[in-house]
Structure I
Amino acid sequence: MSQPTGKRNISTLILGAVGVVYGDIGTSPLYAMKETFAGHHPLAVVEGNILGVLSVMFWTIMVLVSVKYVAVIMRADNRGEGGSLALLALVSDLTRNNKRLRWVITLLGVFAAALFFGDSMITPAISVLSAVEGLNVVAPRFSEFVVPISAVVLTGLFFIQKHGTGVVGLAFGPIMVAWFGILALLGIQSIAHTPHVLAALNPAFAFHFISADFHRAFFALGSVVLAVTGGEALYTDMGHFGKFPIRVTWFGFVLPALVLNYFGQGALLLQDPTAIENPFFLLAPEWGQMPMVLLATAATVIASQAVISGAFSVARQSVQMGFLPRMEIKQTSDRERGQIYVPFTNWTLYLAVMGLVIGFGSSSNLAAAYGIAVTGTMTIDTILIAFVIVLAWRWTLPLAVLAVGGFLIIDLAYFFANAIKIPQGGWFPLAMGLISFTVLTTWRRGRRLLFNEMKRQKVPLQALIDGYEDCPNRAFGTAVFMTSVGEGVPSAMLHNLKHNQVMHERNVLLTVITDDHPYVPAAERITITDLGKDFYRVVVHYGFMQEPNVPAALELCAEHGLKFDMMSTSFFVSRETVIPSLTPGMALWRERLFCALSRNAMSATDFFKIPTNRVVEMGTQIEI
């Protein structure tokens, strides 16, 4: 008897969520406990510290992941989509009447996206290194090969991105199910030998650990936070799998497996403090340690893949929302719209990851760099969700202050605990985030200055329409003029009239707009305005998760009475050459950066999928 489609789809989504969403947080047991006790600020491996750290870890996971992200923030979906930019778009819409507040919110959201790029460089490096370092336990003589093996594994991962992840993705779910299952079994086995470790479930141990020696505990928080890195992915990947599958897998499978493994490591340390050398791999029996190294490597590759795919998704959102120039984005699956490949992002990440693996050389050294980006993103998410809680959900003031204030205190505590690690490596994600933030904001500001200058130079469209009959030469067919400015005559039209002294029988001004929503249905995509005398304005709307396709959009115009024959349609595109100037706008170095980005942007023809043999490109120079 066949299974109902709905149940089969839910089962598939649940398996997919286990394979993709939890890769990052699911591989944290490889290094979180070890770094807390043996990292840059080591703790004595004694019962009080072990139970205190476990209690802090457990309640941090419960409050920041289970309550904050799963129970609260996942309610703030932007038509089903999550992540910093989706949340930014949602909050921007809520604050659209307050320009100053909206500007501050935009900066926060963009900085969160910028920090994500820094985080996506560190995650593959620290994850794979920590897995391969299991060789130090299994076969210490091979320790010198840890970095080369990690580099080879990561190189292979980045090189297969161009082929898509569909085939590899089929194995993600089962491998991660096996991973979490073994995490739980190893934890249960260890806890059975030392059951009093479960006393750490009592939050009193966390309070005692922090209050007994606040200075020591504060330093420990910088490593404890490694247990929740990747928790923000539950919100980011919500659009791919939905709320229900993510919540079910978290509470029903992933959370219990993680808690059991952390407590199992704690139980092992209570029995044998010397196991702090690598408590994760020493949980396994000797005969199972090499298989665990192989399984851990597979799990960390999956975690890395999830982060890389997330970086591709954020890059596409940034392009669509006007924070990055047009770049090549390839669809790698004809069935899954979320499977894309962005070459520039892929190779930029690869170079950064290789630099981290070779430069830092071990997961312990990288742990100092990890955490600052994640805690920064979590703090910004709390600030943004506060606006949703107050403006959209209308929570009572005491409840809103209690929730937001509680989350913010914890977020800031972890952020500042990681800030002290800036000299040891925390500078890297901040530097990468600052560079990304500069690029994102420079492109956004530069485009606005460019549009304002173009608008200033525009000739009134009505004047040209009124004098349309005076043009002596009429070309057969339809001319489509791509324009990003809604008012005035497109510069390509002016140049065509000036140099060729010709106008077409029918002229269409086409503008593509990216809305603050992830998806715009086909029924709402086209808006047509008849300007008279065979002039038309067509506005095409896309969501920030969709790929523009102008020919496909023009086919929809037939339903509105405006038909296009591609063989008799010519597309006119204006290519602006931007020239920096000393006029007020941006600092000169930012204007030069904008010019460099503009020169290297993907052509509008390719980005909008316009047939190249139907395009006429007209150049113009503009000073900003």
Structure II
Amino acid sequence: MASSSEVLPHATVSEGTATSAADSGAALRRAREHLLSLQQPEGWWKGELQTNVTMDAEDLLLREFLGIREPAATERSAVWIRSQQRSDGSWSTFSGGPGDLSTTIEAYVALRLAGDEPEAEHMRAAAAFAREAGGLEEARVFTRIWLALFGAWPWEQVPALPPEMMLLPSWAPLNPYDFACWARQTIVALSVVLSYRPRRPLPFTLEELRGPRPWAPPAPRSLRGRALIALDRVLHVYQRRPLRALRELALGKAERWIVARQEADGSWGGIQPPWVYSLIALHLRGYALDHPVMRRGLDGLETFTVEDGTRRLEACQSPVWDTALAVVALADAGVPGDDPALRRAADWLLREQILGRGDWSIRRPELEPGGWAFEFANANYPDIDDTAEVVLALRRVDHPDVERALERGARWVEGMQSADGGWGAFDADNCRALVRDLPFCDFGEVIDPPSADVTAHALEMLAVLGRADDAPARRGLDWLLAAQEDDGSWFGRWGVNHVYGTGAAVPALVAAGIPVGDEPIRRAVTWLEDHQNADGGWGEDCRSYDDPAWIGRGASTASQTAWALLALDAAGERSLAMRRGLRWLVETQRPDGSWDEPQFTGTGFPSDFYINYHLYRLVFPIMALGRCTR
């Protein structure tokens, strides 16, 4: 692989004097007006949330399995999938990234469903890439499950996931609540699917995707992993002859659990994986396609579909997050707190506060609700990150009804603090790493331990509310200081990567009372200055999660440049590095006030799944321009 320095662009921004205040102000006004123009009449904002083509491939596979795939929609999806193919025949998990075996296999199968012949040039190239990367035998577990549904892979070579896990108490190892909420919803549905092991053969074979070596079970990485592989073998034996009464009891409980967690928009958790598997699981349990639960689920998928001549599926949607960020950005840009746009946004956000209990209450049964979720409808899974950002946004709006909502939100965040003082995203103390070693779990993070970026946002919220000296904030501060990397940065769990983590941590520490001259802040500033690109911007490639050579390195992007500037501003900097970063934003701005950003700067699962939030390229630069030029 090329070194990170070899992919950095040549300087494209003039190296002369700093951008004038007038230029920065004009850029800020253009961006602010563009953002205001995107607000919906109800008060919210939502940018497209773009991921990789597995969403579109699996949508076609779901419809094939249910017998509802339509030729015209299939072809529009195929157009999009073809447009994302790389020159080597593969598909990647993020823009500009390397080819990914499982993504390529799923895209290839989807195109076969669309009628693309294996002899076509683009299909031959895809198959060749897949074979060279190890073929079907090296694909991840989720891909092999999709293949098994269609008889293209033996169920015996898929790890066991018995629904009897539903009968375990919440304190027992390997119960569903040991998994993070996104994984929990997925594995419950898949435990039903794997108990039925359906086969609905495709009208073609996939022999051209076979690799050079036969499939072999995963090698254990630890003594604990060896024990779990042995357990998997035992469960496979049980799978062949389960205790019928116990199996039906477990399946019934799983079915009821799934149905109870369908959201108002028809989704499960507002995210694609549990959504599609829940539909398959309920279908196998006898739910007809016209059953209200199935109908809501299928209709809801259409609201997550982007149609623009092609057809692509959003993995999830982010209106609450986007709206909160937009409010903060506009306030930073000088929009007054009583502006009608901010008032409408506050009205909408106040209606979105979740006052019912969800899965989070399993570990916090006494805690009163009061959080916000990411999506339009996700009442079962509010999260700490959104709640903190919404509170920070509502604090910027002159609105008569915010105080009670802010108090509820703050108390909920305090109550969701984990035992070590940090905050995870959706649950408290979701840290049992045993589940990571399950043979089933070879894709994505499956637990939700505290992270630097979420902890930083929670700490900043508490500080802004005047609670920096309270015990939860002091414990969070200690956790965040201890989480600083040796090089002075912070790891970014939900954004790429150390630029994001550092951009969140520094403003939080300063808000919580750490002087800007103290060592943690100075080390962070030095790290940012050392990782500024030659063109004046900042960027970090998604490969930084796997290869340390990429940490803080990558083509400059608007959102990552803004994150760096927000940290520098909080640290009291008015340095050459800041001036060059501002100049990069000003000189790369589009005429409509936005910025181009094909890069994926959001993180779903480090190393596995990345997101291009289309509004990030606008809201964060506005924050940076507003704060750095005020």
Structure III
Amino acid sequence: MKIHPLPTSATEMKQRGWQELDVLFISGDAYVDHPAFGVPLLARLLEARGYRIGIIAQPDLNNPDSLTCMGRPRLFAAISAGAMDSMVNHYTATKKIRSNDAYTPGGKSGLRPDRATIAYTAAIKGAFKGITTVIGGIEASLRRLAHYDYWSDRVRRSFLVDSKADLLIYGMAETAILDLARRLEQGEALAAVRDIRGTAYLAGKDHPLPADGVYLPGFEEVAADTQMYNRAFRLAAEQSNPYSGFPLIQPHGDRQLVINPPSLPLSEEEIDRIYALPFTRQPHPSYHEPIPAYLQIRHSITSHRGCVGGCAFCAITFHQGKTIQSRSPSSILGEVDAIVAQPDFHGTISDVGGPTANMYGLGCRNPDQESACHRSSCLFPERCRHLQTDNRLNVQLLQQIRAHHKVKHVFVASGIRYDLLPLQPDYYDALLQHHISGLLKVAPETFSDPVSRVMHKPGAAVFTAFLDDYRRRCRQSGGYAGIVPYLISGHPGCTLNDMIDVALYLKRHRLIVEQVQDFTPTPGTLSTCIYYTGSDPFNGTRIQVPRTAKEKKMQKSLLLYHRLESRRDIIEALKLCRRSELLPQLLEIKSGRRIPLKKNKS
């Protein structure tokens, strides 16, 4: 049976014989009917339960018809900024406007507004008076509490308050949005829907609050006092376990923001059902230009969700959770069949993975311990003894995909936790033999031990042991020992001296990086909390934070030591740190020639 995209216009509604929608989705991304895109996945899930669903992608807010073209939805409008926070999507770490948007046809920038969740909610409320509005997606998730906003350099209220939406759904949202739609369909008033996991709502001063709620310092307090901000962050983190967390209550003026505990992790059967939903796996046919994000993932497979790593700068745990939720091999092989049936498939599965590829099938050996655990990471400061690290199931899965008669190559492009590989020898061997497309991508982020501790990452010794072993294995197999380490500059706790040490490490171990991520304080992460307050919220330790554009530029240049344009910054950094004797060492390029300290007049 031919699969059709969900309606995006009145004409497409009529083709289905619909006079009215039940739920209208509004998204900051182009409409790509693929399970890797959150809004289409939720829309298909509701469709499978019998609801009539429409999607308005990247509406033109200057044109009212772009929001009203399919009429007023019967139950609610579901609003998302898209797969990225709109401010991260629009601006670099130096607050310059980005020139492209991977989630837009042609990669064009500027087709979604700043703080898109707020703008879209205001627009739909203006178009349909009294409409029920529900916000969600990564932007709403990470901004569900009072939060520091890097781009305005101040603490902002919860997006539920600023958007004036009726409800906020955070996390991956499947169970919450289904429960909400069911209860509204049955006639329950939205004001009575107050107990759905993974949701947040606002209560007036006379409304009852959860008796077991944990009170956080209010918006006014966290906006005025960094120590109160730290306290709010710490208390919220302590209630993040979906099995044992309590509701959070944070005053915003004369109203109380109530955040219910996170949704429970999906079972294998539940997540399999979601990925078995029908998708065209194509952009909407109305688009005439390629969508870069789609081209990158069109032949990829999401094998699992969640991450046990708990890196300080990463928002995955805050959004997807720490629990690994893996699909069954049969579910994934079913998706392989769907991919190979596409006319544009030529034999290569571009990725099989998730937030971290070699965490597929991992989990806690002790369910009782897991239900009471307060650790943000199963790997830092040391690996938890309850973590099950054997992923032979992953090896078998990749082998089965390789054996498919229409599959020539299966690559793993998702990140790899190199500190887990020594515990996964079979996966490590399979990875090297079959699943690396030229270069292995790993993310040590830094080689400075003090900075590693702030980041909640393994130290330099762990990476060095991995690197030596990786190169040895590649030599033995006669393969190419290419490796791309992803690094972050300007992270809280990182000084110029630290970055000089990292540059020396790169030189010593013959590593060259071409891309460096200048730290961007994104809402919701521990690193952003430290950036704003200047201290660790869990132990109160003061942490130096690089803040000036000049220092950040020098840090980035040190990691790109091999580039000619980096030399001035390197010279200045070494002088400031009184380490100028290292100048010849750092400015020596791969061929053995030294970069001239002065430009030739010619």
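FYI, it's all coordinate maths here, none of it is from the lab. All values reported here derive from a predicted model rather than from experimental measurement. Cβ atoms are built from the backbone, for glycine too; each structure is taken alone.
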Tell me which of I, II, III gives -15000 when you compute helix-only ellipticity at 222 nm (-39500 (n - 2.57) for each DSSP H run of 4 or more, over all residues; to 500). II
Which entry (I, II, III) yields the derived value 19.2 for mean count of other Cβ atoms within 10 Å over residues 104-111: I
Source structure (of I, II, III) for distance in nm of label points 7 Å out along Cα→Cβ at positions 232 and 432, computed value 5.0: III
